[in-house]
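Below you'll find the structures, each written out as structure tokens.
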Structure I
Amino acid sequence: MRGHPGIRRGRDLTEINVISDGAILIRGGILAEVGPSRRVENLAEARDAIEINAAGRVVIPGFVDAHTHLASPPPGIQPSEGESAVRALHAATGHRLEARSRICLEAMARHGTTTVEVKSAGGLVEGIESKLLRVLHTLLSDPLDLVPTFFFRLPSGNLAECLGTTEHLAADLLPKIGRRGVVRFADVRWQGDPAALPCLERYLQVAGQLHFDLKIHADGPNSRTAVDVAIRRKVSSIDHLEHLDPADAKRVGEAGLTVVLVPSASLTETRTAPARQLIESGAAVALGSNFNLSHSPMLSMQTVMALACGRMAMTFEESLTAATINGAYALGCGDSVGSLEPGKAADLLILNAGHYLDLGQSLGTNLVYMTVKRGRVIYKEADVGPLPNDEIASGF
């Protein structure tokens, strides 16, 4: 994925720059050299290196999941059960939430994700948000790099109630979160209600003044309004866009916006985001899993890429770029992760694949043989076979 600095658009999405018979030299968790095996192996520094033999396999950058709801209620609670979700998160201890989140992050690592955006619960209950943000702080780089986002669900109901909640958030909770310095992004969910537009504008105004980078979560109808606001506010990304029409897709591209598409949403919706029109109009496209324990428990970026190709008509090269380097730039860390280039973190995957296109032909199969994070092997595929009784007992 080496190339010019910056997020990829248009034809650049297809330029993945494969190195046949390549090698990588890692020093101190950083990529020191990347190139043909003959050149890298002959370097003096390589002579005493620990060798990982990846012959016959494909090596790619670790996946960057640019849209998740890791801080979600436990399984079995549907999105419509708002009060049940609040009670479940209130009742859970920080220790329990951390343990549950770590299980999910470890599963992501096994499927090749090395950097992941994580949203808070929705912003309506300060105690829950504070607890979740403390949990996320303890998980920032173990085992994966987390990019925390404060997520605000605009409250439904009358305008006065919506504005009241937004003003309270703007005056109290957002400044507190800003002072803690853990959260980079402020996201807001737009569901298409024109009456909520003043709340949307006010939230983004205050978040911008507090130096948060801005996102809009546009999974509802009336996407044109979300696009208008995204262009005016110069947001870091606008996500979902299942209801975007081709004319507005062209406006998104012409404005140079970054969009994060979540193909898993098309499994429960009749509409899909117009990925082809967005790419051809010049938009920068990244991918996210939309992982949510309660109603969207998909965490494999391999599956996300396959869905992007099968349901959104993206090419495999475009989906690979969107799941690595473009995801990294969408999260503000493209200068350090997302591609295999000297000077970047040694976040990479070794795949049980003889060609990179095998990823697009293996829906439902985890092809990750090894996950390396900052130069350390954090996951390696194990053999299938009977375990000794003492090993079984130690696991329970």
Structure II
Amino acid sequence: MPKQIERLRLQQNSPGTDRHVVVHRYGWPGARPKAYLQASLHADEIPAMLVQHHLIGLLDEADRQGRILGEIVLVPVANPIGAGQVLNGMLAGRYELGGGGNFNRSWPDLAAGLADRLRDRIGADPAANVETIRAAMGENLAQLSPSTEMASLRLTLARLAYDADIVLDLHCDDEALPHLFLIPAHWPDAADLSAEIGSRATLLAEDSGGASFDEAFSTPWTRLAAAFGPDRPIPAACLAATIEYRGRADVADELAGPDAAALFRFLQRRGLVAGDPGPLPPALCEATRLDACDVVRSPGAGVLAYRQPLGARVKEGDLIAELVDPTAEDPRTARTPIRSGTDGLLLSRRLARLVRPGDTVAKVVGTRPLPHRTGRLLED
């Protein structure tokens, strides 16, 4: 089936406004496997949009050559609401300014109520169980009627993604190396994705505490599997992941082109596109637990002066940055050291150098779970 492009209209939030989600569809609806990829749910994280731009070009050519084997759904701008939130010349796309909060938090639990509803319909055949659960999820989503623009955005994206075998949510950090978020049930199965994208840190958490978009599609399967037990097997049927494409300023064809080519090869490896992807690149990291990642925070207000570059290997107690008080009367007493709380890789740094108490300064990926890293592991 030739490529299709759809424009899905969102709920109108005020008179005179009209926003759409643009969807690129490849392959026959219902073909397996199905992959769903979206870019920039945080609308001010631009690198992912350029990656999708390059990936669409690669998939368009594969489509012309008849090489699409599965179903592929791409959303190159996943958040037209946030993309329009420009305040005094600054794009503010992380939070919905109408009070809806972080666009990538508090996504609904698609498994809610399904264990009781499907108790008599889940049996010993894992493939049949997957189909039964997907159908029930689709029925639930079909019955929902959004009352706000943000609710309609979430429902639109969920309806596109809920039955996918693969869901990739493309983001970026402030200043960062490429990295990946997964649930443990998909490791080491997703080692090919980690290696292909050049991930420098692959972070695992059963429940990161933020109800992020990717976990809305991966964790229902593990929760239902636990509810039904081994006699009625339910596989982890949706490989959902968040990919962080470096930092906000890393918007360049020289980066996005190879990133898109890596995603294209991953789709080939997973049987969605015909062709030889070639040998898998060597892995650049092992998977580690998200609660072993130290989120280093500022002890006060001031100006950050970093002492370590991205990618540095640091030890617990090493100086990462100094917090400078520009109002200090004596410059000799103006600096407060900020140190790593673990041994590991300096994965990310803060882009804005003027900070307030408690602001995140850096993330250091270690291997030892940290006692204070419990509950909500993601930043808001």
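One of I, II was used to compute distance in nm of label points 7 Å out along Cα→Cβ at positions 11 and 51, and the result was 3.0. Which label is that?
II
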Source structure (of I, II) for FRET efficiency 1/(1 + (r/R0)^6) of positions 115 and 355 (r between Cβ atoms, R0 = 30 Å, to 0.05), computed value 0.75
I
To which of I, II does the computed value 12, 41, 34, 11, 2, 0 (P(r) over Cα pairs in 10 Å bins from 0, in percent, for residues 59-186 alone) belong?
I
Matching -7500 (helix-only ellipticity at 222 nm (-39500 (n - 2.57) for each DSSP H run of 4 or more, over all residues; to 500), computed) against labels I, II points to structure II
For relative contact order in percent (Cα under 8 Å, 6 or more apart), which structure out of I, II has the highest calculated value?
I
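Values in this text are rule-based calculations from the coordinates and carry no lab data. Since this is a predicted model, take the numbers as computed values, not measurements. Cβ atoms are built from the backbone, for glycine too; each structure is taken alone.
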